[in-house]
Structure 1
Amino acid sequence: MMDIALLILAIALLISGFIGAMLPIVPGPPLSWLGLLTLHLSEYGHFSTGFLIISAVVMVIITALDYLVPVWGTKKMGGSRAGVAGSAIGLLIGLFFLPLGIIIGPFVGAFLGELIHRPRERRKALRSATGSFLGFLLGLGLKLAYGAWAMGACILMAIQ
């Protein structure tokens with residue numbers, strides 16, 4: 001009976017993790033990893049310790065990158081320090097306006113940071129802000145990939 005409860009919890013965590021990859025307010029990769037761990041604790045799946053450790057390390061890296069790649073994207077698209085700082089500040093302010101704020105915050109912050117630094121260069125400011133948005137999309141893609149991978153690993157383990 002306990003194993004069925006663990007299986008149901010693992011499925012709920014995996015689904016929540018995948019949905020959380022698309023919703024900034026929900027920590028998708030950590031929930032997906034907890035789904036792996038929960039399945040491991042049941043009779044339906046046993047992952048190796050190495051697998052659990054590596055998947056946890058990847059989860060931590062992806063979670064950190066989700067916050068860092070918008071700033072990196074700003075810099076990569078020619079943003080100045082003001083644009084990078086604006087992106088980071090926009091991300092922090094955006095956290096107070098979830099879920100949309102975390103998407104729009106880095107974009108607006110990078111744009112305003114560049115405009116404050118170079119008021120006449122709107123095109124460069126827009127390019128910098130676009131880099132921030134592309135960084136957000138990259139983070140989203142990484143989280144979705146991790147969530148899908150975790151579900152696939154659990155499905156493969158459960159059917160064996």
Structure 2
Amino acid sequence: MPHHAHLPGDPFDATFDDIDQLSVDVFKAYKRSMVLHRHLMMMSLSGEESHPGQAGCLLALSHHDGMSPSELADALHVSRPTVTSMVQRMEAAGAIERRTDEHDQRITRVYLTARGHELATRMHAVHADVIEATIGQLSEDDRRELLRLLVLLNDHAITRLRKEGDAR
């Protein structure tokens with residue numbers, strides 16, 4: 001298995017004596033992949049007017065405009081206070097607007113503005129580029145196997161979350 005260069009204090013150097021080494025190595029590679037992909041996404045967005053978290057919000061709204069903040073939090077797998085802060089910043093930037101639900105005045109809905117649609121289109125292009133530069137470079141068989149394994153891994157995580165009382 002190829003190794004990466006370690007810096008002193010690198011969190012990927014952590015050891016776990018009570019877990020088999022292969023599982024630890026897989027977790028380290030998985031975690032490093034997430035960190036590298038986040039870094040690549042942030043680098044790709046550096047010239048844009050949006051943060052990666054906001055990019056996810058823009059993309060979610062481009063597919064389901066008019067979501068409530070609670071629905072956005074669930075879709076983005078973040079807390080409601082995180083979405084509240086994000087929505088406030090995006091509203092101030094002119095990317096989204098909040099409107100009261102026409103059927104239930106207690107519910108606020110979040111909609112993309114024309115500027116938000118433009119930003120969402122750019123975010124989609126950035127995401128597509130990152131996906132193609134990374135996952136898209138794998139063979140079809142490798143992508144299918146990675147998908148199978150990640151779905152299985154996610155199922156195990158969901159089972160544990162539910163066991164611990166998190167209903168996601």
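Only the coordinates and a few stated rules stand behind these numbers; no lab work does. Everything numeric in this text was worked out from a predicted model, so none of it was measured. Cβ atoms are built from the backbone, for glycine too; each structure is taken alone.
Given a value of 4.5 for distance in nm of label points 7 Å out along Cα→Cβ at positions 18 and 82, calculated from one of 1, 2, which structure does it belong to?
Working: 1: 4.5; 2: 2.7.
Structure of origin is 1.
One of 1, 2 was used to calculate volume of the Cα convex hull per residue in Å³, for residues 90-129 alone, giving 47; which?
On the way: 1: 47; 2: 75.
Among 1, 2, the structure yielding 47 for volume of the Cα convex hull per residue in Å³, for residues 90-129 alone is 1.
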For distance in nm of label points 7 Å out along Cα→Cβ at positions 114 and 138, which of 1, 2 scores largest?
2
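0.75 is what came out when FRET efficiency 1/(1 + (r/R0)^6) of positions 66 and 122 (r between Cβ atoms, R0 = 25 Å, to 0.05) was calculated for one structure; which of 1, 2 is it? Before the final figure, lay out the partial values.
Values: 1: 0.30; 2: 0.75.
It must be structure 2, since only it matches.
If relative contact order in percent (Cα under 8 Å, 6 or more apart) computes to 18, which of 1, 2 did it come from?
Numbers: 1: 26; 2: 18.
Source structure for this number: 2.
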Highest-scoring structure on percent of Cα pairs over 14 Å apart, for residues 42-105 alone (candidates 1, 2) is 1
Label whose coordinates, when Cα extents along the principal axes in Å is calculated, return 55, 40, 36 (choices 1, 2)
2
With helix-only ellipticity at 222 nm (-39500 (n - 2.57) for each DSSP H run of 4 or more, over all residues; to 500) derived as -29000, matching label from 1, 2
1
